[in-house]
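Down below are the structures I want you to see.
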Structure 1
């Protein structure tokens, strides 16, 4: 009976983690370049290990790599990646990776993200000092037909190593590999998130129903245990 109670509690904890992930996806549905996140169950053999006693040990987070819809904005400071990869940006603490390309030029003439991180080129922080610039498909930046820098792009073989840091930014302890030649940069376009609200709502409903079913099992097991204890107690009177 204790096993049934523990198993039900563990299942409810996992469902709570899944609901948190769904809420996180819904909150970022309008974040450009955001990739949907899912919590997947670990392998069945791993579930049988005696050490697997917490909800966090039963699941792992996986990013859905499908590209979001690319929409035209006609803003020359908006960039979209058509293919795999990430822009590299420099924050106060470390380098971040993002597919969010709604950039702008700050007062110092630097190309930055909406939250102020510097967009990195092969020469470091990209200094434009001009509102009029162009970029080609390989990320080369031009001012008055003169190349000034090239975007520093990153590619990860294992996207599960990326950790979401907020505002469309990711961190990773894995060193990125060279960018794929198949990836092209589009100027005047933005990649939307790949989240579909209907999918998240359906996932939320199914997870909530599973949570409710686990609650019923827990209550039934608790009621059966209470009955057994009462009967044993009456027999010893």
Structure 2
């Protein structure tokens, strides 16, 4: 039997994390879980997100309960447990020790593209809203505690050449690449979070990774300080990405 792989992929908002969840979920040896710390995040922060009450009710609202599931037996008799995480959901009070029990991977995207997309929803984001500092902190914790550099993939690389980039990621993780990772049936999944109807309208129609298209939008001057801080975090991880 292959060695079980509990794969925690850490991404910020406005990235291709749900498409990556589709990709891994299409493998015959993998089961996925969608943002398992989200209920705790909303319960603790009281953020006014669409469907927040439903998300909290679906739980778990205690981080220790969520972590016990993430580090416990892999559901569905599968050998890979793909965990789609948002970096800002790992709130400061959550003990990081459990990260040593999973294999951590980081999905990055250039902050100009993230911020210009994010401000269409939240015009004046705070630094913690866009997830870059949290992602850099998690990356640094994992690197320091494992004494190795965890795999980093850039969204543009995935979209430019999904086969090559996913093959490189699978090689780095010691699992065979599967052709099924490149395409999937449209629609929602039972493994999607209860919030999917609010957030997954675009992904719902996809059948694979859409080709990368450059965007001309620029970060407003009022957010230049936020952008520069995010860029520092991004460039640190970009320098060690798989390519």
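At a glance:
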{"quantity": "Highest-scoring label, criterion being Cα Rg over 2.2 N^0.38 Å, for residues 35-154 alone, among 1, 2", "calculated": "1"}
{"quantity": "Among 1, 2, which structure scores highest (criterion: distance in nm of label points 7 Å out along Cα→Cβ at positions 67 and 163)", "calculated": "2"}
{"quantity": "Structures 1, 2, by FRET efficiency 1/(1 + (r/R0)^6) of positions 91 and 115 (r between Cβ atoms, R0 = 25 Å, to 0.05): label with the highest value", "calculated": "1"}
{"quantity": "Top of 1, 2 by mean count of other Cβ atoms within 10 Å over residues 59-66, largest first", "calculated": "2"}
{"quantity": "Label whose coordinates, when distance in nm of label points 7 Å out along Cα→Cβ at positions 11 and 147 is calculated, return 6.1 (choices 1, 2)", "calculated": "1"}
{"quantity": "Structures 1, 2, by Kirkwood radius over Cα pairs in Å: label with the highest value", "calculated": "1"}
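Taken together, the values in this text are just the output of simple stated rules run on the coordinates, not laboratory data. A quick note: this is a predicted structure, and the numbers were derived from the prediction, not measured. Cβ atoms are built from the backbone, for glycine too; each structure is taken alone.
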